[in-house]
Each structure stands twice: as structure tokens, then as C-alpha cells.
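No value in this document is a laboratory result; all are computed from the given coordinates. The structure displayed is predicted, hence computed values, not measured ones. Cβ atoms are built from the backbone, for glycine too; each structure is taken alone.
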Structure P
Amino acid sequence: MITTTGLTKVYRSRGREVTALDGVDLHVREGEVYGVIGQSGAGKSSLIRCVNLLERPTSGTVTVDGVDLTALAGKGPRAGRELRAARSRIGMVFQHFNLLSSRTVQSNVELPLEILGLSGRERSRKALELLDLVGLADKARSYPSQLSGGQKQRVGIARALAGDPKVLLSDEATSALDPETTRSILQLLRDLNERLGLTVLLITHEMDVVKSVCDSAALMERGRVVESGTVGELLATPGSQLAAALFPVSGAASGDDRTVVDVTFHGDAATQPVISQLSRTYNIDISILGAAMDTVGGRQVGRMRIELPGRFEENVVPIGFLREQGLQVDIVTGQDPESGPAAGRATGPDSASPAESASASTSAPNLVKDGAR
């Protein structure tokens, strides 16, 4: 539904160049909720604004619902008729609502319908339907100043749906809301995704948003996508930064003659008493150093850090037992030939030393700072 290929955005000011996007390749499947997460300056906002060409990419292509928007952009600063028509099928929800204070709630929702040229009766009917859809049918005649933050965002979502879009873009839509309101807005987005078949692309700095609503996710750093995939794929990827941040665990070995492993549970294995089975089968005492479990997409998933008595070579069989149960097992201490030559080392160019690996889970929650864009 949404594909970017080699997407680059360079801002130029006073003889300086700042690269916000550096060859971004992204693929969002039809009907999924896709989250993009990263620290301040990672390029998330530039990416989502380039998807609907509010920002013109310096190079690369953006395709939405089979239409190459970059081919419609033209050379002038203003959007042509074809690009405006394509944009009307892409809804946008902003962080700070962007409602007009002089208009009623209903009139705010009607605004894009006015631009599309619908009659007054059609605008009114459509706006009331959308307000009912987002749970604000009784606020049609209210003004934005009379609404709470969550209600204002619901109006923003209703307005974004006015053009019957196939794609909904969310630019930090919940970052200005309290936790309880955030949960209700995320549930609304998920309901709309399922009820209307919407494809949702959202950017966020909150891991809980990805955990609670996203089917897939991407991590951005310095204008590049460094990791992406479905949540299930990420959890099954050794050394995944996103998996570690979604389900952080910590804990160090109690001695040199101990083996510490991280076990990732997902799918049917998450509901099985695998650790107790391991302890009974091999008559070993297992220490649980940390655990993080939650429900993602209606399925229980999580990670657990456990300590086994003895060095790695003494635990080859128990570790093999865990892997036979369909679990992802990463060695934190010891040396596992399947995990690489160094103890606790993750795969990939950003591999950490054993000491760094032991502390990685402790720092994982700070992967994305509060308030980051």
C-alpha cells in the first residue's frame, strides 16, 4: 500500500545541507498498522510528510495505493490537480490537532468536504456520520475550546477520514495525551483499521504505542531505517534493538560458572510452562533474572532472562531443549557457536561486547527518549 524507494530529503539553509532522510526503503502492507520509531532527529517526521508529499523528496520515489506520487509532483512549488486528488485519499492526523477555534466540531470535520466541493447537505450528513464513528456525535455543535485533548484528537481523526482515505498517517497523534486517553485513541485507530480496512502509518517515540497497536515496526537512526519487520519477526531476530526495547530484561550472572540466556516467547510457546518443564526434565535449578510479558496483536509475547548452573558447554542440551520448543534463545554469557564467536554478541554491524550485552537490556527502555520526534 505504501512503498518508498531510495527516499532522500536534504534541507538547505544558508549554505548548509542537512540530510533528514538518507535512502529510506519502506514497505507498508495493505491493511496493517505500521509504526516508525526513533530518537529526535532520526527523520521520522520528514518521512511521514514525504509520504503525502507535504515535503518534496530530494530524490527517490513514494508510491501509495499503486500511484507514484513523486511522478505527480511536477516542478512547481504548488501541487497540481492530480497530486491533490491523490492526497485526498490519504488522511493525516497531527500531534496538536490543528482544529480551527472559530468553527464548531462539525464544521471542522466538514472543512475538507468543502474543499472537495460537496453540497451543504452532503457535508452535514458525512460529518455527523464520522463524529458518530469516533464517539463524538453529541459534540457536533461544541467548539474546540470546550473539548478535552482526547476529544480534540478524535475530531482530528474524524476530519482525516472525511475524504474516505485508504491510508491514514499519524504524526505523533498521542504524544500530547495522558496515558489513559492515549490508550483510547490507539484503540480507536485499531478499530478503524479493522472496520474500514485502513492502512495506518504512524510515527511515535513511545514503545508502548508499537506494542499495543502495531503489526509491524521500523527503527530509524540518522535518516535511515536500520531495522524493520513484523513484531513477530523482530522478536525472533537475534540482537534486535526493537525487540529488546519492546520487552526489556536485565540481570547479570551470579558467578563465572553460570550461563545466562535470553529466551523470547511468542506464538503458542508463550502459553506453555517451558521453563518448569526444562527444570524437571534435566533436574536443574533455574534462576529467573528478569521477565517482560505482554499481549501484542491479541497474542501473548515476551522475553525472559534466566541463569543456568554451569558454563555453556555444560548447558548445550538444556539450551537445545528450549530451541526445540520453538523459542528464540540468545546467549548473554558463555560461548555459543550458533550465536557468534564472542560471548553475548548480537549479530549485525552494531554488535556489542560481552559487558555491553549484559547491560543492554537495562538501557533498552531509553532507546527512544520521552518527547523525541
Structure Q
Amino acid sequence: MDVDRSKVLVFGAGNFGSCLADHLGDSAHTVYIWSRDPKVVQHFNKFHHNPDVLRDHTFPASVKAVGPEFPSEEIIREVDVLLFAIPTEGVRETLAALKPKLDISNLPLLIFVNKGIEIATHALTLEIIVDTCGPEIAKQATFISGPSFAKEIVKRQPTSVSVASLSSEHADKASQLFHQPWFRCYTGDDPIGLELAGALKNVYAIAAGMSDGLGFENNTRASLITRGLAEMTRIGIAYGASPLTFLTLAGVGDLFLTCSSSTSRNYTVGYRLGKREKIDYIIKTLGSVAEGVTTAKALKKIVNDLDVSAPIATAVYEVLYEDQDVEERARWLMSLPPIRELDLPEHAAGKPAQRLLQKLELAV
């Protein structure tokens, strides 16, 4: 694989998939971007514009749309990189369709940028990869996360992200592929923690939006972000992730961005809930996916199974799925008894991560 001039196939023509295709296409790579919508494919190839997202942006000629049929075996075996920028709920189906087309003796670099937890199984993407493609492919998979709004990436505004994999070799390759003077990559070896951080921060962004929607200001938002980080870290440790991962760009960096920007979809959901709109109407009129809504349901099950204290995440779940009043839940959070600020578990079993590592054949 020539990291300076690679061929890349991007699954997903949404905001993030499109902006990363643009970034890579502008970095001397040849890029195919797959969409299920024939209108998107035709419009993109004719005008070098995406009619659904980033509408004002002109994409380089090195980026070509393919679809709506699933990419052929010929294309899949031609490319050096497969980049997945689809919602987590679609990853299992996509990988199941992809597996028979892969050349196992000459695998491309697999990069995942989705942020979420599968609802039915409560699985992270790493586990979905194991289930569909096997442990050897999963051990090579790489994950990218961090504070990275699509509209700023296409403007070439300075952006930094975390890149994690169980294979340092593949993390380095992904980092080199993306790294540019306007786009910095920092590698790590904790994809489980990176995935948890990327998924969980969306739930706390909903909480931050609720706070602003209720009319609370800076003190409240700062408290929510800080205590949200404490909850994320506590959940991560109990799950089996490294606590340090939550201090990275994928952790506190992405949490801060998503909780403090009115352009965040998850923040917007929370803000509208704070204004007393109903969640069904918000989802219907949002115009895009807010993964924090579904993640909140999966997270509630994880929190219960791990027996971890996560009152902010619990309150978000109760507003979303139990029709609890958002202002009443805010009062409940503030009326909880005082606790030690640094109350992370000292001896966590980490059973979910242990089970996943056994699937990966990395633990007994």
C-alpha cells in the first residue's frame, strides 16, 4: 500500500463520509464514494457536488461516486483502503455483504469512523467486525474519532483526531493516509475505549443541549461536560477500557466539541427537548441521524449490566424513552447527595472487554 497515492472506497455519502472523501481526494489519493441513492451518484459525478450534504462544496475530480448497487468485487479488490462512514446500525449488514468479496491474502486497510453502539446486541463496531469477518480482520481494523465537524474539514481548518487499532502497524498506516498540515493524527492502541468515548459523548451532548434549551448557561454546561467525562471514564473502566483514552481527542476533545456547538445534531436534539418538543417530532424533522438517541438506549443496558453509577446518562434515557419531564430530571440531578469528585472504580472486572478479547483470540 502506497500511503501517498492510494485508492480508497468510502462507504457512505453523508456529511462525514463526504468530507473525508474530499480530504483524501485532495491529498493525491483516488477515491470512490458509495451511495445507495442513484440521484446522489448521478449528481455527484456530473457536477462534483453532493446534493444532500455540504451542498456548497465542490469536490475534486479525483473523487467519483459509485452505486446504488453494492460495490463490485472488482472495485473492492482494486482499492487499498475501505473506509466505513455509515451509521453503526448498518455496519453488520454491510460487512456481511463485503466479506465474500475480500481477498483474504491481500486485505485492504479497513478504517471505521462511525460512532455508536448496536442496539440489538449492544456491540461495539469491533465486535461486529469479529462476528462478520473473523478475528484476524478485526485485529487489523482501525478506528478514527475526535473533534471533527465535516464543514470545517472541507474548509481545511486545522483538525486533529485519534486513530486506534489493536495493530500498531495498521494504526500507523491510517494515520499516514490522513495526515496533512491541516489534519493531524495521533495513534493509540485502545480501540475499545476510543469506540466507547465516541459513542457515549453523543448522549452527553443531548444533555448539554437540554440544559441550554432550558435556559441554563455557562456554569451548567461546564458542569455537565466535566461530570459527563467522569461518567464516561467510569463506564469505560468498568467495561475494560483504559481511563487515559477518555483524556484524548476521541474522549474529552470530542465531548467538548459536541456539547458546546449548536451545529451538533445530538446537541440540537437535546436543545429541542429542552424547549419541550417531543422526541418523535424532533427525529422526524431533524433531517439527519443523531446517534446519541439510539446509543442512550444501548448505554442504559450497559450501565445496568456493569452496575455503574451514570445519573446524567440515566436522565437522558428517561427523557427519551420514559417520557420524563426534562426540567424535573434536571432538578433530580442537582438534588442527588454529594459524592467524592474522583470516584472512579479502583478494581473493575472489565468483563465486556474481556469477552471481546476472547472473541479476538487475544485472551483466555
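A few remarks follow.
- Origin of the value 131, where volume of the Cα convex hull per residue in Å³ was derived from one of P, Q: Q
- When relative contact order in percent (Cα under 8 Å, 6 or more apart) is calculated for each of structures P, Q, structure P gives the greatest result.
- Answer label among P, Q for the case where mean count of other Cβ atoms within 10 Å over residues 194-201, calculated from the coordinates, equals 30.5: Q
- Read-out P(r) over Cα pairs in 5 Å bins from 0, in percent, for residues 146-281 alone, computed value 2, 8, 15, 16, 16, 14, 10, 7, 5, 4, 2, 1, 0, structure in P, Q: P
- For helix-only ellipticity at 222 nm (-39500 (n - 2.57) for each DSSP H run of 4 or more, over all residues; to 500) computed as -15000, the structure of P, Q it came from: Q
- Origin of the value 5.4, where distance in nm of label points 7 Å out along Cα→Cβ at positions 58 and 322 was derived from one of P, Q: Q
- Label whose coordinates, when Kirkwood radius over Cα pairs in Å, for residues 162-209 alone is calculated, return 11.3 (choices P, Q): P
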